[in-house]
Structure P
Amino acid sequence: MDSLSSLSSPLQYPVVRRDDSIVDDYHGVLVPDPYRWLEDRESEEVNDFIEKQVQLTDSVLQKCETRDSLREKLTDLFDHPRYGAPFRRGDSYFYYHNTGLQAHDVLYIQDSLNGDGDLEGNVLLDPNELSDDGTVALRILSVSEDAKYVAYGISSSGSDWVTIKVMRIKDRRLEDDTLLWVKFSSICWTKDSKGFFYNRYSAPEEGEKLDVGTETNANINQELYYHFLGTNQSDDILCWNDPQNPNHLSQPYVTNDGKYVLLYIYDGCSSVNKLYYYEYKTSQLSNGLKGMIPFIKLVDNFDAEYIVVSNDDSSFTFRTNKDAPKYKLVRVDLNEPSIWNDVLPEEDKDVLLSANAVNKDQMIVRYLRDVKHVVQLRDLKTGSLLHNFPFDIGTASEISCRREDSIAFIGFTSFLTPKIIYQCNLKPGFELRIFREVVVHGFNREDFIVGQVFVASKDGRTRIPAFIVSRKGISLDGSHPCLLYGYGGFGCSLTSYFDVSRVILMKHLGVVFCLANIRGGGEYGEEWHKDGSLGNKMNCFDDFISVGEYLVDYGYTQPRKLCIEGGSNGGLLVGACINQRPDLFGCALAHVGVIDMLRFHKFTIGHAWIPEFGCSSKEEEFHWLIKYSPLHNVRRPWEEFPVKASQYPSTMLLTADHDDRVVPLHSLKMLATMQHVLCSNLEKNMQTNPIVGRIECKAGHGAGRPTQKQIDEAADRYGFMAKMLGITWIP
């Protein structure tokens with residue numbers, strides 16, 4: 001195999017201090033944590049560790065011959081115009097547009113649709129003006145109902161912390177409003193456009209001295225505020241908090257008629273919420289509401305999820321998984337809160353993903369059928385089917401509509417479709433046409449083929465869907481490099497979507513791409529999710545491994561040419577799988593992974609993941625976690641699996657210095673552990689495959705990353721993959 005280890009001398013890994021005195025007692029089980037000191041992001045010793053790891057990784061990347069070709073081709077293919085689906089506020093249309101290599105998408109405004117339906121708008125908000133290097137990004141945005149103001153949240157260096165600003169749309173004048181310490185929040189205008197609801201946390205004690213995004217303290221006691229335009233944040237009205245439940249998160253929603261404000265309350269990231277409401281008048285706020293808003297509790301337990309679709313006065317329609325793991329629509333009148341009626345019953349096979357009210361008494365609904373989107377027009381009152389949208393196999397990625405409008409926009413993408421924005425005219429009749437199509441020069445969809453397979457799981461009773469994408473006409477002789485991608489958590493579904501980097505891998509590196517829809521996601525509803533969470537989490541890893549074995553058994557690839565990749569919960573997936581089956585993979589790319597499963601809940605928003613993973617403070621759940629926690633299961637395969645595996649696959653752990661969601665300490669501790677266990681001075685050191693970390697500066701968990709950083713990271717990780725799998729560039 002043509003790999004780095006066979007072409008150069010062994011890597012000289014940094015010597016890293018181990019503190020063997022740190023041992024935790026988990027319910028009678030003693031667990032060492034020798035790299036606990038890597039949790040202190042402000043420590044000079046940690047910074048020295050990072051600097052040496054960066055130097056090591058750079059020395060490896062310099063030997064990856066395809067990296068420069070990848071960067072050049074990525075830059076070339078990224079350089080194409082991209083658009084978002086238009087959305088309407090007042091009498092104006094708004095949409096995002098990127099000319100190609102701009103760091104961030106730009107928000108445009110257009111007074112009306114032209115005769116041919118095209119948009120030729122004016123720049124309203126250009127995030128590229130906010131910083132020279134693109135590291136200040138637009139994260140949230142909301143236009144007031146009268147389209148006079150836009151409130152938007154910006155973040156720096158990829159952090160989840162947001163600062164909200166307000167701009168007057170008419171002349172792009174920036175108002176004095178500045179709201180700080182906002183996180184995990186929307187911007188929710190009231191109907192009169194006098195102000196908006198938002199969520200925030202108390203300012204940390206460090207205040208202005210804090211390098212926002214590098215802290216690791218827990219985010220607790222989120223509060224709901226109302227901000228009137230033109231006032232100081234100190235005058236904002238505290239509308240809701242719950243000090244008895246400091247981990248709870250809330251989200252407001254103002255109904256389309258402006259009469260009610262709903263409050264969703266979440267206990268972590270599980271698919272359940274409480275639901276409160278309040279019928280209010282803005283004058284009540286402006287006159288100085290002294291206490292909390294006296295919300296009425298419509299649903300006051302965490303037994304199901306309830307998301308509003310629409311309301312007619314006190315009659316509300318919700319999407320819910322109450323007694324319906326594949327979701328349904330129900331209706332309740334607030335005056336009779338004990339009576340809930342089904343509007344659109346649960347389907348046997350299809351998962352109801354969303355419902356959007358449009359054209360007064362209609363709705364656009366999205367179903368997921370065997371991981372493919374089905375879009376329908378239905379009657380809002382009765383749920384009866386009115387029309388099936390004739391879309392290809394793929395993903396309806398955006399639905400932009402309002403109940404009062406008869407025109408809707410739907411964004412569509414697939415593995416081989418960069419993006420098509422459809423315009424649907426619902427009055428009179430039904431007319432669907434292409435509004436705008438994104439074209440990537442140099443890409444010909446006819447060169448590739450997409451297939452879907454169903455893989456038998458380890459338990460023998462579950463079929464795991466997987467998409468396989470490759471160049472046409474390949475021979476199934478096991479000779480091809482393969483990239484297997486997965487996630488499997490939090491009920492999130494991975495569907496077909498276009499990615500420039502994958503096109504390059506398939507065209508110029510001969511890679512077969514596989515997307516595995518393992519349990520833990522939402523591809524088949526809440527039962528599919530629960531089958532891959534808490535005590536069932538091992539199913540995720542078993543499913544992913546089964547798909548990898550399928551790719552080998554059916555001749556798509558062979559173990560030494562199989563690379564696995566995943567991010568966040570998918571980084572956990574990759575870390576667990578290389579521990580469990582190091583013999584099955586030739587390379588592993590783990591992005592911003594949740595790695596220390598015994599301590600994840602102690603940092604930033606990690607406590608919100610307890611409903612997904614469990615918590616080591618509970619004995620039963622500790623035993624779930626310790627079995628697969630990547631940090632605690634690194635073993636020398638030449639000792640554990642002497643017949644099957646001689647070493648770990650070449651591994652790159654990717655993290656970023658301002659990731660305040662999955663904090664970098666996860667990847668840093670894993671990097672130190674793997675290098676110590678596998679690569680330290682051993683009498684018989686079998687680990688010649690590199691174990692390295694890519695640590696990005698001025699970046700976070702991924703959202704808001706500028707185009708150039710996306711290109712550079714893709715070139716690095718796939719250049720590393722190509723070198724480790726012995727892949728040469730195909731002109």
Structure Q
Amino acid sequence: MSSKRPPASTAWQPLFERVRTEALAGRVAEAWALAKPALASFPGDGPLPLILGSLAQQAGDSAGALPLLEKGVTLMPAEAQGWSSLGAARLATGDEAGALAALEKAVALAPQDPVVTGNLALGQRRTGQLEAALATYSRALAGIDLTKRPDAINLAVEYANLLRSMARLDDAMALMQQLAAAQPGSAAALRGLGRVAGELGQLDLARQAATRALEIEPSAEAWHELGRYLKLSHLFAEAEEALKTATRLKPGLVAAWNELGDVARLSLRLAEAEAAYAEVARLEPQRFEARSNLVLLQNYRSDLSPEALFAAHLEIGRDLDAAGSAFAAARHYPPRSTPPRIGIVSPDFRRHSVAFFLAPLLAGRDKGAATFVCFSKVGRPDAITDKLRTLADEWVDVTGVPDAALAEIIASRSIDILIDADGHMAGGSLAAFARRPAPVQITWLGYPGTTGMKSMDGRITDEIADPPGAEAFHTEKLIRLPSGFLCYAPAAVAPPVAPLPAGTDGPITFGSFNTIPKLSPVTLALWSQVLAAVPGSRLLIKTLQTRSPEVRRQLLSAMAGVGIDAGRLIILDHVDDDAGHLAAYGQVDIALDPVPYNGTTTTCEALWMGVPVITLSGDRHAARVGASILSRLGLEELVAASPQDYITVARALAADRVRLADLRAGLRSRMARSPLCDARGFSRNFIESVTNFTPRP
């Protein structure tokens with residue numbers, strides 16, 4: 001709120017003074033609560049409409065702000081701040097064209113005002129005009145001496161944030177290093193530097209910058225950012241302490257609660273993780289990313305029935321659909337193209353599990369059967385990104401684009417069939433799908449269940465992963481591919497299959513390379529029984545999270561709690577390069593699939609490296625992926641129907657060294673000949689199925 005006083009003292013002046021006192025003390029919501037019921041007592045001339053409109057906008061009442069600001073700019077058309085506030089209010093109420101017009105007017109009046117310029121750039125970002133926003137920031141900062149303009153610090157930080165979100169990390173780092181050198185005492189500059197360093201994986205620098213920012217300005221936001229970098233460094237105990245400090249200082253800081261959920265999830269404390277994510281959902285129901293984290297986490301729980309899991313997905317799905325319904329209802333689609341234009345949206349066109357299954361679809365297809373348009377949200381492109389870009393017919397970089405603008409970009413490309421590759425996984429785009437940018441929308445691959453959304457028409461699966469009856473737990477119509485819903489592309493750097501580690505008379509080594517949250521209490525109890533059934537056997541665990549000393553301790557404690565002696569446990573360090581990672585399977589005789597959330601990439605990797613996988617077929621998709629994969633290789637005998645059967649299969653296989661050795665020697669060639677690696681057949685089935693798919697009325 002402006003500090004300008006209205007003209008002459010009148011009868012309403014005492015009330016205005018109370019409003020002004022509250023606002024200047026930072027109690028904006030309280031100030032607006034005083035002013036709103038008494039608007040009729042305030043005059044409608046002079047600067048007062050702009051002052052009160054700005055107050056309403058700061059208090060989050062954009063609808064209430066609009067008429068005041070509209071009147072204010074009519075009375076004071078040369079007031080740049082008024083036009084800027086009006087633009088922000090229009091943007092918040094959905095008038096994007098009007099918002100940009102007002103924001104551009106503000107910049108024309110005050111081109112060197114960093115607040116005004118920053119608001120225009122923010123409006124351009126919100127509407128997906130990222131290149132225009134970059135140009136706005138660049139013009140505003142041109143010629144500014146950052147050592148003499150502390151008022152430009154936030155503008156430079158926001159510029160770097162945009163560069164970072166668009167994966168232009170080197171440019172962002174150069175800008176933040178320049179700003180931190182020019183303003184070494186600025187907490188905002190240091191926090192901006194930390195964000196870019198964290199994105200680049202320079203975690204030592206990120207933690208140093210965040211720590212220094214805390215010394216200057218010990219805010220809840222600064223504690224949150226330090227906690228995030230500690231989490232990324234796998235220093236989970238320190239991360240938790242920092243994040244809890246952030247939530248004590250500011251209980252409504254949803255980003256800190258979300259990070260606390262991540263820390264607990266990666267530390268084998270799933271109940272605490274669920275509580276933290278639930279707090280985010282309570283504080284900010286429209287923060288769908290955190291709510292997606294919550295339903296994803298529930299897939300790891302064996303104590304949740306399929307009915308309860310479906311109900312949780314229905315709840316978030318209804319809210320997502322409601323948020324996009326007005327935009328979806330207004331859509332008009334052109335006639336279908338020939339061949340059809342199939343779009344795929346994902347942040348995982350990179351070195352990621354999802355890419356192992358996307359690549360065969362693109363590489364194995366008949367070029368004339370469909371036009372594939374990839375909408376890439378990759379924050380840190382790599383060699384896999386480059387490869388996938390060459391396989392796509394069209395590549396649209398939408399990194400950093402908000403979901404609302406993403407939907408419009410997709411719609412502008414006349415997509416006939418739009419594929420969601422991530423569902424409720426991190427970085428997903430379900431809020432964009434809720435706006436229905438395409439006439440047919442299908443989810444596939446990254447998420448092991450329904451989205452819960454009516455705006456998602458179909459879900460790609462198969463008859464084993466989702467047998468008859470699974471329709472009851474889906475809002476989508478199921479599309480069952482005849483030869484499995486997956487096609488795997490083995491890494492080119494995979495080393496040769498190693499000899500059987502146990503040999504003819506050595507100890508059997510069971511193993512799992514799955515992520516820590518999949519090692520549920522039920523899984524560990526089952527594996528304990530397997531070890532008991534095979535005397536002298538060992539269990540090898542290799543996962544990224546065991547870089548953390550706390551996670552190692554937690555894992556050892558959980559293992560001891562189910563009777564697994566530490567002497568029978570081998571924990572391998574994470575290996576960053578693919579060849580080294582795959583070579584580690586050479587130390588495993590038999591892989592054990594977790595329950596109720598099976599492995600997918602890890603199962604395919606193990607099989608390619610000659611390691612048979614034992615799985616337990618369960619009551620939902622996540623618990624039946626192992627059965628689907630093994631059946632494609634004709635290895636149904638490794639699919640257990642019950643926990644006792646799982647133990648029996650493991651014991652029998654461990655006792656038959658000849659069978660183990662034969663499996664190991666032949667698994668790679670068997671897999672290469674199977675539907676699981678038939679890229680041409682899979683692509684043909686995929687394209688035919690989605691092209692012929694008819695959504696429910």
Structure R
Amino acid sequence: MSHSSPLAGSTGPLAGSTGPLAGSTGFSAPRIRLWLTCILVFIGIAALTRLALSIWIGLDTPGSMLSILSAWPAGLLDDLATALVLGLPFLAGLYLLARPLNWRIGRPLAHLLLLVLTGVAVFSAVAEIFFWNEFNSRFNGIAVYYLIFPKEVIGNIRESFDLRIYLPPIILVAALIYLLMRPRLRAALAMPPVRGEWKAALRAGALASLLALPAMALGPFEPAVERNVNELAVNGIHSLLRAALTNDSKYDGVYAGMPEAEALPLVKAMVRQDNTTPLVPADARSLLRRVDNSQGRDLAAAKKLNVVLILEESFGSVYFEDVFQDKQRDYARTVSPNWHRLAEQGLLFTNIYATGDRTVRALEAVFTSFAPIPGISTARRAGSEDMHSLPFQLKAQGYRSQFLYGGPTNFDNMGHFWQSIGFDSVLGQNDIKDRGFKTIWGVADEYLFKEALDRIDAMAGQPGPFLFSMLTVTNHRPFLYPEGRIAQKPSPNERDNSAAYADWALGQFIDAARSKPWFDDTLFVMIGDHGPKVWGAAQIPVQAFRVPLLFLAPKHLPAARNPMLGSSLDVTPTIMGLLGLSFDSPFFGVDLRHVPEGGGRIAMAHNFDVAVGDGKHAVVLTPKGDLRGYSMQVGAHQLEPAKDVPELIRKQAVAMTQTAHRMFYAHQYHEK
């Protein structure tokens with residue numbers, strides 16, 4: 001017996017023998033109705049998320065209402081396209097699994113699956129709000145990295161938020177949506193498929209998805225000038241999928257390019273200094289040059305000094321504005337009194353910008369002096385093994401090396417990266433003897449530094465100089481630290497209090513090190529990996545990239561403050577220069593002390609955009625091939641759109657990024 005359909009009659013919108021979903025014996029409406037309902041629910045949840053973010057942006061950016069409204073049409077189109085593409089497997093499952101879904105165990109599983117999918121959709125929307133609060137962005141590559149490490153993410157959520165407050169409303173909303181959809185699911189399961197119907201339905205679903213794909217592929221659409229408003233024009237799930245699929249995105253054909261014969265001289269000129277001599281032909285895709293540091297050595301002439309390099313998690317210029325701006329401040333009230341105190345005793349660079357807003361990007365820049373390329377850091381890419389680096393350079397000079405991390409070394413591929421760029425040994429939280437206080441990210445800074453003192457003592461007891469590096473973790477959400485360490489909380493902001501604890505732990509470490517016999521023969525290098533938070537409407541939110549950089553060796557290096565514009569790319573060449581060690585360098589970074597007055601440049605990556613600036617202007621490369629010009633003021637919180645950007649900086653931005661990308665994938669920036 002054939003089964004009739006509510007849509008099979010002459011009045012149905014999909015009825016008739018010529019309709020795209022028509023079968024030879026009629027069409028079963030319940031399955032299509034359920035599919036369409038799921039699509040509408042997806043779009044509705046996405047629209048509510050966009051509304052919440054629109055209100056947020058409107059409060060943060062007064063006068064942006066017209067820009068916000070301009071982003072809605074593109075955003076709703078992206079929601080629909082994403083729903084159709086993701087909905088195709090669901091539609092296929094309704095037909096291809098029709099019989100198993102009607103088995104005794106199949107029906108409960110179908111209801112459970114619908115409830116779970118609804119819960120995931122609601123949870124994702126709430127997670128987007130929290131992600132926006134932290135990163136001022138839709139789901140991006142950072143979210144992808146976190147999903148790779150669910151243990152750390154779940155632990156971070158549990159320690160940062162009281163799930164007893166947030167989970168019940170999420171469960172309640174998901175349950176209500178499920179209850180509204182349950183009758184349609186029952187009807188869909190109860191209606192046997194009509195002969196030939198599944199082919200027609202899947203053809204229609206596939207056609208809808210095929211029509212939706214161009215809308216997804218041509219995005220993200222950018223109807224506004226403000227970066228954060230343009231985020232509204234994207235669906236969060238689409239943004240997440242795009243980040244997951246394109247982290248290793250190609251450069252040529254996607255970003256602005258130029259003939260290599262024109263690009264190479266530009267990049268080589270950017271790294272040329274008064275103490276360098278090229279070692280390769282002008283047309284070679286290489287920056288290899290001899291750096292002569294034999295003249296005017298600043299540090300011990302007769303002895304190679306040890307190096308202790310400290311990367312401070314999320315320690316940006318926001319904690320240092322008074323020093324950078326030459327303002328007086330009450331040290332008892334600042335969140336960073338120890339950084340302030342140490343800055344008066346060493347060589348402080350006040351206009352340094354990180355190359356990204358992720359720790360792995362800092363590892364790439366500080367240790368390999370490699371220019372940022374679009375997408376993820378090379379520390380997370382296949383092929384990063386044996387990149388030229390500070391450990392390799394110092395090893396050639398007779399140094400031993402060790403890296404100590406307060407967290408698990410498998411996170412973000414960091415442990416493998418450190419080993420692959422020449423560190424003799426890599427230690428993580430499981431190697432720390434006293435783990436008196438820890439969060440999901442690792443041990444509190446004071447316990448990291450306590451372990452570091454013991455490890456450095458052991459290295460100093462052996463002949464020859466050494467490089468000892470470490471990465472802290474405390475100044476990171478959930479911003480938890482041992483009680484009773486800072487006399488009073490200097491701020492109602494939990495992030496500032498975590499920074500104050502990190503500063504306290506650093507001060508304790510340096511003070512303890514002063515009593516060690518190796519202190520006088522050691523160069524301490526301290527730098528923030530990136531700023532504490534990305535926010536604002538700028539395409540590249542520069543306030544999140546500015547970091548303090550301090551070199552401390554009281555017996556050898558006079559205290560000074562240097563305002564030279566520079567990058568975390570420049571840390572390794574500057575260390576080699578301060579040590580007075582000549583070397584052959586392929587680095588994109590330069591010795592900051594050899595940059596002429598008024599010179600200097602920065603390079604920064606934010607998601608899939610890369611910016612190169614000279615302190616007066618900046619150019620942003622986007623994955624649509626655009627070159628966007630901005631005026632730049634060192635220390636300002638954002639780049640201002642500008643049309644009169646010099647052609648040279650435009651060409652330099654393309655030349656540096658294109659050359660770095662090609663060198664990496666051609667294995668031309670490697671020791672072996």
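Rg/Rh (Cα atoms, Kirkwood Rh) computed as 0.95: which structure among P, Q, R? Mind showing how you got there, number by number?
On the way: P: 0.95; Q: 1.01; R: 1.04.
Only one of P, Q, R returns 0.95 for Rg/Rh (Cα atoms, Kirkwood Rh), namely P.
Can you tell which of P, Q, R yields 2.7 when distance in nm of label points 7 Å out along Cα→Cβ at positions 530 and 570 is derived from it?
Values: P: 2.7; Q: 1.4; R: 2.1.
Source structure: P.
Using the calculated result 23.7 for Kirkwood radius over Cα pairs in Å, for residues 66-473 alone, pick out the matching structure from P, Q, R.
Details: P: 23.7; Q: 23.0; R: 26.2.
It was calculated from structure P.
Assuming -5500 is helix-only ellipticity at 222 nm (-39500 (n - 2.57) for each DSSP H run of 4 or more, over all residues; to 500) as calculated from a single structure, say which of P, Q, R it is.
Working: P: -5500; Q: -16500; R: -14000.
Value -5500 for helix-only ellipticity at 222 nm (-39500 (n - 2.57) for each DSSP H run of 4 or more, over all residues; to 500) corresponds to P out of P, Q, R.
Of the structures labelled P, Q, R, which one yields 18 when relative contact order in percent (Cα under 8 Å, 6 or more apart) is computed from its coordinates?
On the way: P: 13; Q: 9; R: 18.
Going through each structure in turn, the value belongs to R.
Bear in mind these aren't lab numbers, they're just calculated from the coordinates by the rules spelled out. Note that the structure is predicted; figures quoted are calculated from it, not measured. Cβ atoms are built from the backbone, for glycine too; each structure is taken alone.
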